[in-house]
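What follows is a set of structures for review.
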Structure P
Amino acid sequence: MHVTALVIAVLVCVGIIGLGARFLLAPRPAVIGFGVAPDSLRAMTEAKGVRDITSGVLLLVVWAAAGPVALGWFMVAVALTPVADALIVLGNGGKLSTALGVHGLTAAVLVAAGLVLALA
């Protein structure tokens with residue numbers, strides 16, 4: 001039973017990664033497949049908001065369930081999100097100062113604090 005649940009969990013993880021990749025590689029069909037109009041700014045900002053809330057909750061769950069070392073490694077991994085956000089800002093005509101000052105700084109803090117926790 002445990003192995004089956006673990007296999008399902010890994011498949012879900014791979015599926016979520018695939019869905020995320022689809023939004024990057026084929027955004028219009030992905031948004032339509034998500035169930036909203038491709039030009040719906042509100043739907044996309046709501047999805048971003050939910051993603052950020054979920055990211056924060058996941059950090060707390062990892063800390064509570066697995067302790068500070070696991071939290072640290074998770075923080076290092078989660079730093080991919082603000083790095084990608086910075087690249088999105090730059091790739092869509094945003095300001096370098098915003099990309100680095102908001103998203104780059106967030107990534108740096110996550111990695112720094114994460115490594116302190118992970119390597120303690």
Structure Q
Amino acid sequence: MKVDFLDHLVLTVLNLERTIDFYKRLLGMHEITFGNNRKALVFGDQKINLHEYGNEYEPKAKITYPGSADLCFITTTPINKYKKYLISHGVSVEEGPVKKMGAKGDMLSIYIRDPDENLIEISNYK
């Protein structure tokens with residue numbers, strides 16, 4: 001028995017519209033609506049379901065709280081170019097580029113925060 005890949009994850013957020021705008025505008029994700037007017041962000045073959053804090057869907061994690069995630073996204077855009085893009089859009093880059101180890105090997109990464117203060121790592125594989 002084994003799992004094969006991650007299909008989706010859930011972020012608990014304070015403000016759906018602000019979160020959707022951030023991920024669409026700065027990370028190129030796409031918004032979808034599904035089920036009973038639920039919101040999600042789609043990129044590649046993955047999805048991030050969004051739960052608004054205090055109004056989460058069941059079932060959910062035992063403890064939900066905005067800003068408790070640490071996520072890494074892979075881009076083919078050169079990381080220094082991505083850093084300049086983020087800075088030009090008023091986003092503070094907390095760290096990087098720095099060398100890191102990902103699931104498939106060596107990466108070059110930068111770190112930012114989303115509107116809920118989740119740590120977002122954006123990386124290129126070397």
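Every read-out reported here was derived from the displayed coordinates using simple, explicitly stated rules and does not represent laboratory data. Small disclaimer: the values here were computed from a predicted structure and weren't measured. Cβ atoms are built from the backbone, for glycine too; each structure is taken alone.
The value 0.35 for FRET efficiency 1/(1 + (r/R0)^6) of positions 10 and 98 (r between Cβ atoms, R0 = 25 Å, to 0.05) was derived from one model only; which of P, Q is it?
Source structure: Q.
Work out distance in nm of label points 7 Å out along Cα→Cβ at positions 18 and 106 for each of structures P, Q, then name the structure with the largest result. Working shown, then result.
On the way: P: 2.8; Q: 3.9.
Comparing P, Q, the top value of distance in nm of label points 7 Å out along Cα→Cβ at positions 18 and 106 belongs to Q.
With helix-only ellipticity at 222 nm (-39500 (n - 2.57) for each DSSP H run of 4 or more, over all residues; to 500) coming out at -5500, pick the structure among P, Q it was computed from.
Q
Taking 2.1 as the value of distance in nm of label points 7 Å out along Cα→Cβ at positions 34 and 58 derived from one of the structures shown (P, Q), identify that structure.
Only structure Q yields this read-out.
With Kirkwood radius over Cα pairs in Å coming out at 15.5, pick the structure among P, Q it was computed from.
Q
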